[in-house]
Structure 1
Amino acid sequence: MAALSLSVSIERFPLKVPFVIARGAKTHATVVAVSLSDGQATGRGECTPYARYGETPEGVAQAIEALQHVPGALSSRYSLAHSMPPGAARNALDCALWDFEAKSSGVPAAERLGLAPLAGVDTCFTLSLDSPEAMARAAQAAQVHTLLKLKLGGDGDIARMAAVRQTRPDARLVADANEAWSEDMLAPFLAAAAEAGFELVEQPLPAGADALLARVPRPVPVCADESVHTSADIAALKDRYDAVNIKLDKAGGLTEALTMRAVARDTGLKVMVGSMVATSLAVAPAFLAAQGADWVDLDGPLLLATDRDPPLHFEGGKLRPASPRLWG
């Protein structure tokens, strides 16, 4: 591959309403966008730096810019994987390389992966952490979505789960505690989730304190998120978790995300494919990894007041394949 020119930018996209989880609230999606070009074809990628993993937009942008001075690092996705650790920076570059390969060859990424034709996927619609009454109102307002994901935060979560279930008896429900439960909360809160008919609970305990999951009954399947980043993490999780949440920003790109999906299946774990709060440019490659997933959580563009042009297309709660002009 000829040497590619690289451009990097930090961009902010306002949200429709504040997005609240156990660790705090945000009013904008702050992303790092990358373009790789040979003068004829241009590939694009996007990542969302995450403070939970020690990332900042400025640090990620600097790491990406520094890589252009490493000989051969951008010559292929495989060279990239050996030149940069997993994380948001590598994700943006890996996805930009996938897009560049598709646009320069005329062969879509989905076809290269043997995934064509792509099928639409039902995605979660996320309800921000709030009072039980407010979350029930948000669930009622989201009637078009039949798969809801509740952000939880510890105290009050039993009431939150019950209130949303009472309001939406028709909906499929999953919960995401973002490491907010204590060991004493685990058993009664999982029992309450089962009573309310939840399909899945994500990361109830802190990543460094999740060994308890191997010793207690799990009446609802439990999914690793903060506890799993790459395929190398999966083997150690088998006795603690029933599923893994694969996110390109954690894995370091679509390439590793696809490996994670295969390893999780081989290990007997179910798969959720998710993303950070991001634009359609970040979700488009994750959509490929989401083909055949047990749960999909790719509603980030629905939370934005403005998005990329062209954006991804949603029909109710179903996400459709991206336009080639967007990515891939």
Structure 2
Amino acid sequence: MNLLFVADPLETFKTYKDSTFAMMREAAARGHAIWACGPQDLRWQRGAPVTAAARAIRLTGHTDDPHDWFTVLSEEPLALRDAGAVIMRKDPPFDSEYFYATHLLGQAEREGARVFNRPQALRDHPEKLAILEFPEFIAPTLVARDEAAIRAFHAEHRDIILKPLDGMGGMGIFRVGADGLNLGSIIETLNRGGAQTVMVQKYLPEIVKGDKRVLVIGGQAVPYALARIPQGSEIRGNLAVGGKGVAQPLSARDRAIAEALGPVLAARGLLLVGLDVIGDCLTEINVTSPTCFQEITQQSGFDVAKMFVDALERALQ
């Protein structure tokens, strides 16, 4: 079948670690035709279906060359309802253009397209705020604009993490210890004088053992997590800021969180979810373009891309 991937430019893929590439490679090995476009290529006009200016591509197998891993077979308009599946894999930020793209994808769904993850579910699960639905699994957390509320939270918990709600890859994350050093300046930077909402969480010292990415596919947990371990004096484990990724079997707590959330989120149209867990606490629910497929597969031998395409094919039956 034709699989359309809505993603960042193919020319920017780092094929040695890119999860979307791993999905494409597995799907192509099964005989599926691979198409690609970006959100900017989606269009709708009255009297016509949502269409993408798409490229049909063939994978060359030259994964050691980031400029030669695919060839373009054709470039032509593709109605999304005519694709076997549309896989939304555009990386954050979840900005206004991403939001508009989900509405175009939602229109394509109404026309008969099968979109994963579902556009409505993408909008309903902002990656920082989605944890609020599951308070039994999270650390002490505050979501607020108000400086006084943030200062009171710090006074109670003494060692805290502050982060913007629209950040990605560890961007804009600050730690403030018991001395409160620079707390006022950090609040001003993040809340912009009370104009922007901030998330504040109790600092979890277990971060030194890694910020674990637990992948849930079709409601089922991948049996290995990738612990992203901060390096040097860094408090962030994100791979984008130099964290070291170490695959490890799920702990009993990891599995309990995944088993509680997985079926709920899958029923809402989230075929692929990345749960972030520090110690025993859920810290984020990633739904836009969860990663770590290749790191887990390379280190554990468990084929994450195979599990994903298996789940995709089942969802299309």
Structure 3
Amino acid sequence: MSYLIKPKGYKPLLDLKQTELGIKQIKDFFQMNLSSELRLRRVTAPLFVLKGMGINDDLNGIERPVAFPIKDMGEVSAEVVHSLAKWKRLTLADYGIEPGYGIYTDMNAIRPDEEMGNLHSLYVDQWDWERVITTEDRNVEFLKEIVNRIYAAMIRTEYMVYEMYPQIKPWLPAKIHFIHSEELLQLYPELDPKGREDAIAKKYGAVFIIGIGGKLSNGKKHDGRAPDYDDYTTLDSNGLAGLNGDLLVWDEVLQRSIELSSMGIRVDKDALLKQLKEKGEEARLELYFHKRLMNDSLPLSIGGGIGQSRLCLFYLRKAHIGEIQASIWPDEMRKECMELNMPLI
């Protein structure tokens, strides 16, 4: 079911031509800064992969991939990627990337099960990135260092937008706030996960929530994660589980938090076995990706995705992701958005 946030008195700060120019400038500038901060080289990525190899991202395990048969390969089935979380790690190995360096690419996906609204579309576009790390890097402090580097690129991009369009005033705080999902639960025990995200993002402006995928002290997860890419069970020095997290900012237009990036240190063999066992998914160990990980032919890595359309929505102070990207929307939503000064592309 679609859901529409209706900001009172919303009026776009940019017309359509200014918006298209702004999108181009943001994407060019941010990916250049991201590449520089994390020492990433650009690679070409697939739109689809073969089914049954364990390469496609399973997200929460319930989303249906778009699939189709390939006539010239005996009707074998291919799937449009949900993301490139596992494909990137294979690529790091195949390209022989050294520790401290990595790759990034434009990831385009179709997610037919998305609940369409201001921030969710059938079409997903993001920068997917992955970097080789060492055993010594597999800790929360290294995760925070990488987050700070990404956030530095975000700060510079926001200022670039302000220089282009002075009517768009910077919102981002100088520093991003870190908090573990368990600490967040203790801080706001009366709120659900989305409510907790809104509360902490509104308080600090930008926040990175550590530990997404494992159960908290209330027996529930903050949010779901597939068991075979992010490490959400390894404990830190304080006994809190998780070497991954989500980067959120507070959006003044929509008056809510927006998740701009999901990322984390990836599973090693021990974490993979533990997380698959917890989910009852040990059968995945027979898949191509998992065999490569278990036979030590994949490097240790950290990686994530950064939403392109969402980043542009935030920087250009738009109220609906359909003002940034072309997609399919319910007729009723298109009509309502036009009445609310939110013309959908």
Highest-scoring label, criterion being distance in nm of label points 7 Å out along Cα→Cβ at positions 30 and 158, among 1, 2, 3: 2
Ranking 1, 2, 3 by FRET efficiency 1/(1 + (r/R0)^6) of positions 70 and 238 (r between Cβ atoms, R0 = 35 Å, to 0.05), the structure that comes out highest: 2
Structure from which 58, 39, 37 was derived, Cα extents along the principal axes in Å, options 1, 2, 3: 1
If P(r) over Cα pairs in 10 Å bins from 0, in percent, for residues 86-213 alone is computed and equals 11, 36, 29, 17, 6, 1, the structure in 1, 2, 3: 2
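Readers should treat all values here as calculations from the given coordinates under stated rules, not as data from a laboratory. Note that this is a predicted model, so its numbers are computed, not measured. Cβ atoms are built from the backbone, for glycine too; each structure is taken alone.
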